[in-house]
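Given below, in the form of structure tokens, are the structures.
Derivation of every value follows stated rules applied to the coordinates shown; laboratory data play no part. All figures in this text were calculated on a predicted structure; none of them were measured in a lab. Cβ atoms are built from the backbone, for glycine too; each structure is taken alone.
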Structure 1
Amino acid sequence: MSLGYALRRIVEEYPLAKLDPPAGHPLAAVIRRGAPDELRQVLEAVEGTFLVKGSPGRGTHWAAVPWLAVFDPAVTTSATRGYYLVYLFPADRERVHLSLAQGTVAALREHGPRALEHLRASGDRLRQRLADFAGRLPLADLRLGTTGELPEGYEAAHILGLSYGLNDLADERRLREDLALGVEAYRALKSRGGLDA
């Protein structure tokens, strides 16, 4: 398997997989273990220590938007808080987004009904702080094609990134270069003060 193959498999198989419970499902295993293993191998070429996790959902429920994330343990070890790199799989199952994103759940807990507004305003400030990456990571407005607290939170929490059509996932070299660029932006944000205003 390669990273591109793992990403494409999630995109293509997720709609049918959701008809069965996630417990013991082969695609849930790909999201939790197979794809993270591929991502770890790609990250071996990038200096640093990273934690990689994938989530197809929780318990007996598939996620509306599954994800595969890269965490700098000095920043966060969870998608709930801080900021991190994440592959998000929109509901239309025609694309994959690589997003430098803010933790959504912590913002929802802290800001309640104003959380999305807070995340968008914070994202705007952080994009300005990372203006030198805007041309190389041009996706500034993320759409996941589904409603709900978490998908809408992921959209609002997005800072910058890239979007891939299914055919783009065959270009393993590009995926590796883009991931290295995402890590560079992640580190730049860390060195420029992180989420602090």
Structure 2
Amino acid sequence: MTLALMGAMAFAPAAFAQDSTTTDTASGKRFAVVGGYALSQPTKNPLIGGVRTDLDGEGAATLSASYYINDNIAIEAWGAADKFGHRVNAGGGKIGSVDSQPIALSGQYHFRTADSVVRPFLGLGYYEANYSNETPIAGQRLGVETAKGAMATAGVDLNINPTWFARADVRYMQGKSDVKLNGLNVGEAELNPVTLGIGVGARF
């Protein structure tokens, strides 16, 4: 991921400079879509049935669509196009697995002008993460309810030309899920995942 971002940073200024003689501009374009890939890593180790667990991270494809109210303020719908798979570990070994698929809606502020080569942005919003494909733990049926909460985003867009751009971002999601074993509530799990993502986008 780091090498890809460095390559995009090296390529973007030159590519954007090549289009500097055209009359096209990124300013005033109201819609943007981004396809990418992100790694999701839980930052909390939940108690499941009284056992302290540790969940591994995994990557998945992501998609986002944004509406720009003006050149600096945008509303973004973002989500995982596929499920993040998480291995559940305890006592030094695997005891189960679970998949997660987050979606989110947030407001963002993009700094600098629309045609700047480097455009950092910050965002704050709401997310939900659906959990599925839970495997039994110690012979007990595991159920993890949908997590809901706040999401914070920080990222940067690297303009290639007035239409195309590369993106790197980090998202932090904070929320709790009810955990059930054999249908009985045994507590809450607070995973608070962080996702690190890269992607390519187009605005129009």
Structure 3
Amino acid sequence: MDEDREASRLWRVYKTVHEMVSHRGYMVSKAELELSLDEFRQQYTKNGFIDRQSLTFLVQHSTSPGDQLLVFFTDEDSVGIKPIKKICERMIMQNILKGILIYKKSLTPSANKVVQEMSNKYQLELFQESELLVNITQHMLVPVHEVLTPEEKKTLLARYRLKETQLPRIQPSDPVARYFGLKRGQVVKIIRPSETAGKYVTYRLCF
């Protein structure tokens, strides 16, 4: 029973992270997005358990082939320096500048320090499995979010004669901002239903 619960839990995380990178513009196949629990079990279960490292995958951005993202899963309950260094080495060896690490429970302070030290060149985002059990953007209380391209941001500011600092703000630590991988300076369009106008649109600057 525990194995069934663990498989179901990891399958939910697997689905959310694939939806997440797809929303960011990376190429994810329909088969991966629609993978059933039974198919997940068949594909990733070995000797009665799921090896999290076998879930690791690489995706390429749909409009920028040089933009690749490596998504890592780790088996350790508490991730220390050694696994982080292995991830860094793989990113360097494959010349991949962006990565996501999905871990079970915690990271040691020293592992976090290594991630911060490499952040000038290599971007490694950190998500605990529990954060990805549900796709936050599908929650009924979360409005539609669309990340603007640099050109769309420029057009928006010119249209309303605004400086970007005049826009309302969203923190990079906001759960939706983390889902979309928002960086400082990016603008997100938020669309809410409106009883009078049909929809109500606002914009927020990641700051």
The value 0.6 for distance in nm of label points 7 Å out along Cα→Cβ at positions 133 and 189, derived from one of 1, 2, 3, belongs to structure 1
When Kirkwood radius over Cα pairs in Å is computed for each of 1, 2, 3, the largest belongs to: 3
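Can you tell which of 1, 2, 3 yields 2.5 when distance in nm of label points 7 Å out along Cα→Cβ at positions 61 and 93 is derived from it?
Label of the source structure: 3.
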Taking -12500 as the value of helix-only ellipticity at 222 nm (-39500 (n - 2.57) for each DSSP H run of 4 or more, over all residues; to 500) derived from one of the structures shown (1, 2, 3), identify that structure. 1
Re distance in nm of label points 7 Å out along Cα→Cβ at positions 149 and 181: value 3.5 computed from one entry in 1, 2, 3; matching entry is structure 1
Comparing 1, 2, 3 on relative contact order in percent (Cα under 8 Å, 6 or more apart), the highest sits with 2
